[in-house]
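Student: Following this line, the structures themselves.
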Structure I
Amino acid sequence: MRQGRKHRLCYIIPFCFILFIGLNIYLWHMKMNIPDSIYLTVNEEADLMFETPVQAVFEANGRGKFFVNDKKVESKAELKKDNKILCDVTGNYSLDLSLFGLLNLKKVDLNVVEEKEVLPGGYQIGVYVETNGVMVLKTGKVRDINGMESNPSENIINTGDYILSVNGNTVRCRDDVVNAIQRGEEDNVVLKVKRGNEEIDVRVDRILCSDNLYRIGLWIRDNMQGIGTMTYVDKDGSYGALGHGISDVDIGNLMEVGKGSIYNARIINIIKGYEKSPGELVGIIEMSENMKIGEILKNNENGIYGKVDLNKIDDKYKIPLKIGYKQEVKEGKAYIRCMIEDCIKDYEVEIKDIKYNSHGNKNFVINVTDEDLINKTNGIVQGMSGSPVIQNGKLIGAVTHVFVDNPRKGYGILIEHMLSYDL
């Protein structure tokens, strides 16, 4: 008897352990399929898309009236897949989710907002930015007037630092730094640099070189320009573009924009993308005052933001679209809107692998299926970043990146992430 009991325990204990691990993995998977926060449009039914095969119970805390499948919720209600939820008052609420009303699962922030429409973009823009200070790319060796090599800035100045002043003189561009170093009267110069959120003073030796110029062994950059795509323009002239931040091409750091502008751009050539060789929209930025359409006020991982002169936006781009929030985004057919060969067009794509809980700018995968776009570009190319992604007549996101090994695939960002800074 005892041997039989021990024998059974040898099976039961591992089984219970495996069951426990499996249940926790299953719960983790469910949590990942439920967003941390959700935006709903007031008085508009929405499918929360929990994708859970079991019932969940929510408790709505707030002053608004909630309805599930047209039935008013007094305090609590059960939600199943494809249930429709509606709230009649804007505000911030919370949904306390639990399995069968017994096991706490997750608290979700519910933001009920007014219906939002924007003017979708799709047209290319020229982007010009000046850094807030002068950015350090790297340090390097210099050879002095006697032929001796040294690296005076090594272990003093770091890649990604921003030089704000030299010997107390504010610098805004590369030439300012070079000239301030030449004007010094000591064997060294004092630089005020911004490192992360901290400003510090550092002292660096200046080296007299064979051309009678003083150097401190720094590679620096003060501005950048390129081609991108407008994602949306709001009714007040505020805009969002690119779907990802402007980063330095050499070191990959997000640039601290001191000031910047966007201009009309003209595409003159298309370089098709191939495996391990990203393509490109080659354009001309017409950097004259009359071709300037707006200012860059913000640069973060989700895009660039600022204000445009609505009078300089062509009327044909002023047809508004509603915003589609994450619970409305579904795997399947969608469109990317972009300008190829001087004509804006919607090209068919397929959306896959939606990550409702990801917080960066790679929230879903885009697979280009439109033969016309494939013939023109072979898929997604540089310069298309920011192209609006449209599904079921709503703006749901923007193109952000192309797969290096497959130009017909790329990533997209949810539009609510681009809008989150001002929602």
Structure II
Amino acid sequence: MNPSLSTRAALAAAIFAVALGSASAQTREIRVMCYQDGNECEVTNDLARKFESQTPGVKVVVDTVPYRTIVEQLPVQLAAGQGPDIARVTDLGGLSKHYLDVSAHVKDRRYWESNFGATAPWLAPSPGDKGIHGFMSQLTMTGPFVNKTLFEQAKVALPGPKATWDEWVAAARQVARATQTKAAMAWDRSGHRFAGPAISYGATIFDAKGDLVLDAGYKSAVNKFVGWHRDGTMLREVWAGSGGSTYADSIGEFINGNVVMVLSGSWQINRLQRDVGNKFDWVAVPNPCGPSACSGIPGGAAWVALKTSKSPRDVGAFLDFMASETSYAEFTARTNNIPAHAGLARKGVNYANAQPGARAALGVFSSGVANLSPVAYQFQGYKFNRAIMLPTVARVTQAIVGEMSVDDAMTRINADMQDAVKQAQK
């Protein structure tokens, strides 16, 4: 006796449900925590779909989060044994104890060594570690952007490539007064951004043993910076608008036309191209000089594998795909970033979607790499650099708002710094 129509339908539905459940069980998911200055997560998501088409059974979920989540929440999650499979991070050394070695899951170790070997030590959990824990998604450099239109309206010439911070401050003040702009200058509320001018003013950052130290050069930079806030040169809202060591960027104020000049970095080029549009002409300029250097800080964001992952093999495969020259070239060109891939850097990048201003800015930052101080590289690669960066933001802000003197701020930074290093070493 043949089954009834309803019976056959029910049987078909049951078979379909079993098949669907089986397919679902075979799909392995990896989660990628991503922040973006411009469109980095969007491009990563596009690349993830290509990876999925080549890797049946693996689904890549790209979770786009604010940068503050990466800085403040991800470390807490990882310390609690939770977190994503992969993350895009900038605290390279500080999070390194959580990195997963995926060298057993990449196709060609020599490819990684030849193309990412120069920056691999930045990700090493310990000196001499030869594991593959991820790769730099791009190189960055801190540096200034200037509203060229305001300079033209004020009929003030842009200072030259070796101009000092004092010369730039004087010029930006003149422009702000002539154009009735809210303030001459703003810097990102970040100890990382502060470090470049500090080194330029003579800060050695490290003693002979390689330990953190505060010196007269660092104090000179703090004195300058606090003074520029007190005399109205700096837009107070950026640093004085937050408490503690909370990060705040200055680029939003720049885009809104509230400042003549900002200190941020090359990662903002894509955002400026997108958000400024035709409002005004902007340019990147070389890092201003202090008595000792004309330095920014090198760095960048890295894609890192994390020990919280339950799928090391799939994580390694996805990172291998993202690190391939084809994928890396697409990511770099579409996001307007400076490549950390040695082979691609030699060949050059076709920034097809970059407007002339963005291409020029990429050129300024790329050429500025030659002026970076050796201390800047040491600072970027130092595992406990946040031990000086975070107290700098908190204590310098207190000096800016009048809660303490610069001398007191230096004393407190030093105490906080020593405590933070001790805690990190436990």
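What follows is calculated from the coordinates using simple rules that are stated; it is not laboratory data. Source: prediction; values computed, not measured. Cβ atoms are built from the backbone, for glycine too; each structure is taken alone.
Student: Rank structures I, II by distance in nm of label points 7 Å out along Cα→Cβ at positions 184 and 224 and report only the one at the top, that is, the highest.
Tutor: I
Student: Which structure, out of I, II, was helix-only ellipticity at 222 nm (-39500 (n - 2.57) for each DSSP H run of 4 or more, over all residues; to 500) calculated from, if the result is -4000?
Tutor: The value was obtained from structure I.
Student: Oh, and also: Determine which structure produced the value 13.2 for mean count of other Cβ atoms within 10 Å over residues 192-199, calculated from the coordinates; the candidates are I, II.
Tutor: Derived from I, not from the others.
Student: When relative contact order in percent (Cα under 8 Å, 6 or more apart) is calculated, the result is 24; to which of the structures I, II does this value belong?
Tutor: It must be structure II, since only it matches.
Student: Right, something else. Matching task: 1.10 is the computed value of Rg/Rh (Cα atoms, Kirkwood Rh). Pick the structure from I, II.
Tutor: It must be structure I, since only it matches.
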